[in-house]
Structure I
Amino acid sequence: MIKLDPLFKIYAQLDDILDFGKSDAGHLRIVRILGGTFEGEKLSGKILNGGGDWQTLRDDGVMELEVRCLMQADNGALIHLTGQGMRHGPPEVMARMARGEAVAPDEYYFREFMRFKTSDKELAWLNGVFGLATGGREKNAVYLQVYAVN
């Protein structure tokens with residue numbers, strides 16, 4: 001039986017979109033992660049500058065997400081987060097989001113599957129946990145509620 005337990009909330013500031021344009025593989029974009037925070041009952045810390053979200057907008061309107069994020073727990077431990085996800089919704093909702101307008105998260109689909117890596121002995125349990133996140137996108141930020149899949 002699968003059980004979802006709250007792991008932490010992420011709030012990350014994002015740089016402007018680097019738009020590579022449309023290719024045979026889709027419309028390619030990269031959004032660099034500038035920093036932020038994560039906070040949970042068992043784990044909190046900061047998001048470090050240097051990660052990013054490699055995005056491919058498919059012809060069917062689905063945005064495929066490939067994320068690499070650098071985290072540092074309050075105890076100083078470094079954590080490498082990798083994620084794969086997708087975001088999509090009605091065309092008019094996604095157009096509002098593309099213009100930088102505020103869009104409520106219940107107006108579109110945004111899910112991400114995550115893995116974690118750390119060498120910290122205290123946090124080694126993260127190496128054996130899948131994360132599942134839902135969240136929302138702002139013009140230059142993303143916020144996620146991350147759950148441990150148990």
Structure II
Amino acid sequence: MNIIDSLFGKKKTFNHPVIGILKSQRIKGNNSTKSYTWHGNIKLSNKLLVTTIILEGNNSSPFANHLNFISQLIQNWESAYLPKIENEINKIGINKIEKYSNWKNDFYLSAIYPMNDKSNEFELTLEPINTDITNSISIEIKNNIITKVEKYE
């Protein structure tokens with residue numbers, strides 16, 4: 001073990017069948033009550049750009065409820081989540097704004113992360129494929145229900 005690992009702990013990996021490889025922040029000791037951040041990347045459907053996934057967990061793995069939510073989101077993105085998101089975007093009129101009118105083609109799911117440690121509250125961030133554009137759409141989900149959709153410019 002090198003000096004950095006002994007001082008600050010080691011990064012761990014966790015391989016999930018749907019999400020893939022997740023890596024932890026540095027973990028020191030065996031305290032399973034302490035929370036740690038885990039992260040990974042995945043490509044949804046046939047998208048070219050990568051979605052960053054952030055989860056919370058303990059010293060051995062991400063929390064099961066975080067893994068379960070993100071797994072079912074990945075597996076049902078096109079069939080369940082995208083239609084619900086589209087409905088909310090249309091309901092509040094974001095789609096009527098010129099730069100968001102073609103959001104399904106111009107934006108991609110760039111990040112999924114928990115809003116706090118152990119709950120089933122997540123934020124999804126849709127960002128433009130064109131990196132010269134800085135606006136984005138934020139979707140908050142609690143217990144699989146969309147609770148808020150906002151645009152950021």
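Worth a mention:
- Distance in nm of label points 7 Å out along Cα→Cβ at positions 17 and 121 - structure with the largest value, from I, II: I
- Given -0.56, -0.89, -1.14, -1.40 for log10 I(q)/I(0) by the Debye sum over Cα atoms at q = 0.12, 0.16, 0.19, 0.22 Å⁻¹, calculated: source structure among I, II: II
- Computing mean count of other Cβ atoms within 10 Å over residues 9-16 across structures I, II gives 17.2 for structure I.
- When FRET efficiency 1/(1 + (r/R0)^6) of positions 57 and 73 (r between Cβ atoms, R0 = 25 Å, to 0.05) is computed across structures I, II, the figure 0.15 traces back to I.
- Structure with the greatest value (metric relative contact order in percent (Cα under 8 Å, 6 or more apart), set I, II): I
- With helix-only ellipticity at 222 nm (-39500 (n - 2.57) for each DSSP H run of 4 or more, over all residues; to 500) derived as -6000, matching label from I, II: II
Every number here is computed from the coordinates shown, using simple stated rules; none is lab data. Just so it is clear, the structure is predicted and the values come from calculations on it, not from any experiment. Cβ atoms are built from the backbone, for glycine too; each structure is taken alone.
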